[in-house]
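Asker: Take a look at the structures listed below.
Just so it is clear, none of the values below were taken in a lab; they were calculated from the coordinates. Treat the numbers as computed from the prediction; the structure is a model and nothing was measured. Cβ atoms are built from the backbone, for glycine too; each structure is taken alone.
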Structure I
Amino acid sequence: MVPSIVRVTLIVLGTAAYLGLAVLGWGGFAAFFSHRALRALAAALFVMSGAALFAGGNLSSGVREDRGNRWVIAAFALIG
């Protein structure tokens, strides 16, 4: 699956915004990256963002529920 330009742009901008807010919260690049755990967290963020480029996903509603199956809710309510 080849990532589209829009998907790549959104992932890059989202990652930059998320990390940028964390850096600003710590008082700048030097303060943020002076902590070893925060450097590892930033590296993990970039790895997950790279994986998100190739992970499938969509926002479709999918298959609609069959309303005939709603009796199960009452049965589960009685059970427990």
Structure II
Amino acid sequence: MGPLMAVPALEARRAAGQRTVVLDVRWALGDPHGREHYLEGHLPGAVFVDLATELATPATPARGRHPLPTDAEFQETARHWGIN
């Protein structure tokens, strides 16, 4: 299974009792209100993930706008989302 799945596949996994963590990563250039949009409505049980603070490290000229965190940083953050 890849990182993205269709709604019917998600429903089937949930119906079968398979634990699935849904990450809601809302982000659009120029719209810093992803969390507010998430709070307005999201899939039941989905965990909000902020791209700028949880999936990226601080921007630098050498690494770009949203540089990836280290493996260790990513693993620690993922544990907060309920992913082991």
Structure III
Amino acid sequence: CQAIAAAKNAALSGDYEIPMHIRNAPTGLMKKMGYGKDYRYPHNYEGNFIAENYLPEEIKDSVFYNPTENGSEKAIREKLLKLWPGRYR
């Protein structure tokens, strides 16, 4: 599967930092360091979605899954095009 291969390749091609806004901040020190700052919980927004980046900076523009025009993938593709204009073409 192309999506799995792309994800594996990204995982094996570098030692990436987890973005600060999605890091867990269980301690006061971690909060002071900026862990979790500006995190937006998608389920608090309309449609349970926000156009937020959860990938490391080095691979933030990567697309791991490109649905085709076939079968149920067509509906998935249409939804992704609507949610992520500019990322999916």
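Asker: If relative contact order in percent (Cα under 8 Å, 6 or more apart) is computed to be 22, which of I, II, III is the source? All intermediate terms of the calculation are to be shown ahead of the outcome.
Answerer: Working: I: 37; II: 22; III: 26.
Going label by label, the one that fits is II.
Asker: Also, I was wondering about something else. 4.3 is what came out when distance in nm of label points 7 Å out along Cα→Cβ at positions 17 and 33 was calculated for one structure; which of I, II, III is it?
Answerer: Source structure for this number: II.
Asker: With Cα Rg over 2.2 N^0.38 Å as the yardstick, tell me which of I, II, III scores highest.
Answerer: On the way: I: 1.82; II: 1.24; III: 1.31.
Checked I, II, III; max of Cα Rg over 2.2 N^0.38 Å sits with I.
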